[in-house]
Structure 1
Amino acid sequence: MKVRREPEFPMLPRFGLRLFLPREFDRVSYCGMGPMESYCDKHRAASYGIYRAGVDELYEDYIEPQENGSHWGCSYVTAEKEDLRLFVYGEKDFSFQASIYSQEELTRKKHNYELIPEGATVLCLDYGQSGVGSNSCGPELSGAYRLEEKEFEFHIKMQFRSQACEED
């Protein structure tokens, strides 16, 4: 994708693709910052490596639902079900989030016990994401952590692979 943001358009919270995969794609593996959630402004406790987890394990249970579970600085991610794997890799590092909840559901609900799973695996593949810090209870988000680029390109490749073919 070649992206050009109009100057009057505000800072982007994130830019990327969002896929709704069948819920059976319930496991991920990735090479990037983990094993806990990580963002451009929140990754000092994470380490770079290869990780595997169930999609439901990536959810961070905040009392008030909000953005959560992203993984920053990834070179690839796979979403897997029993016999099929979606393999995604980028020319440059990207962020991903895999969740049983949509962003709309997280925004709509005021308490974590009200959340209703999507019925799909929501996979976000992000060129970039602004930091999660805000001035709701502190200083304004630093410019270093804002997605304010005027023009950029986002290149990722996606490929479905049969698990049986990979074992042969």
Structure 2
Amino acid sequence: MILAHPNLEASIGNKIISESVAQFSNAEVRDLTKLYPDFKINVEAEQQALLKADLIIFQYPLYWLATPAILKEWIDKVLTYGFAFGEGSYNLEGKKIMCSYTTGSSKDGYTSDFIKQTVFPFQGTADFCKMEYLTTMTCHGIMYMPGADKTPLEEIAKEYSGRLTAFIESLN
């Protein structure tokens, strides 16, 4: 899992979801903000991690129809010519990828066409690098307001993480 949340400790959804995936014995959660608070991505380490993976999950909160900046930086630095694409260098060919993101607002504002548009760059990247884009999963309504009860949000995140882990298990 490539996790991109600028403040995971303050997160409810992304924290619960990433902890759930980390429970798989063969899973690795790469918390980009923790690994690279200065945005200086260790390209070699990230590429090696990708080579070991069968499934790559991009986990992040949706910010104004985009990913957090650290994930865009990671994509730009890691998925390079000569590694992810280019003549004879499709090292990620056949790897499966998916997007899993959280939103602060309810599902009502997110049509299936809207969701397709938000992940279009990932689908295009998968195609360009000869990877297989599996699906998009979205956890809606997970925004916390200070002073509010976190319990309902934790329940939403737990239910969602159960669906995500069931999907992952179905791939085996």
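For structures 1, 2, which has the highest computed value of mean count of other Cβ atoms within 10 Å over residues 7-14? Working shown, then result.
Details: 1: 10.9; 2: 17.1.
Across 1, 2, mean count of other Cβ atoms within 10 Å over residues 7-14 peaks for 2.
One of 1, 2 was used to calculate helix-only ellipticity at 222 nm (-39500 (n - 2.57) for each DSSP H run of 4 or more, over all residues; to 500), giving -13000; which? Checking each candidate, the match is 2. Here the criterion is distance in nm of label points 7 Å out along Cα→Cβ at positions 55 and 87, and among 1, 2 the highest value is seen for 2. If FRET efficiency 1/(1 + (r/R0)^6) of positions 31 and 111 (r between Cβ atoms, R0 = 35 Å, to 0.05) comes out at 0.70 when worked out from the coordinates, which of 1, 2 was used? Going label by label, the one that fits is 2.
For structures 1, 2, which has the highest computed value of relative contact order in percent (Cα under 8 Å, 6 or more apart)? Spell out each step's value before the answer.
Details: 1: 32; 2: 26.
When relative contact order in percent (Cα under 8 Å, 6 or more apart) is computed for each of 1, 2, structure 1 gives the biggest number.
Read the figures in this text as sums done on the coordinates, not as results from a lab. Because the structure is predicted, anything quoted here is derived from the model rather than measured. Cβ atoms are built from the backbone, for glycine too; each structure is taken alone.
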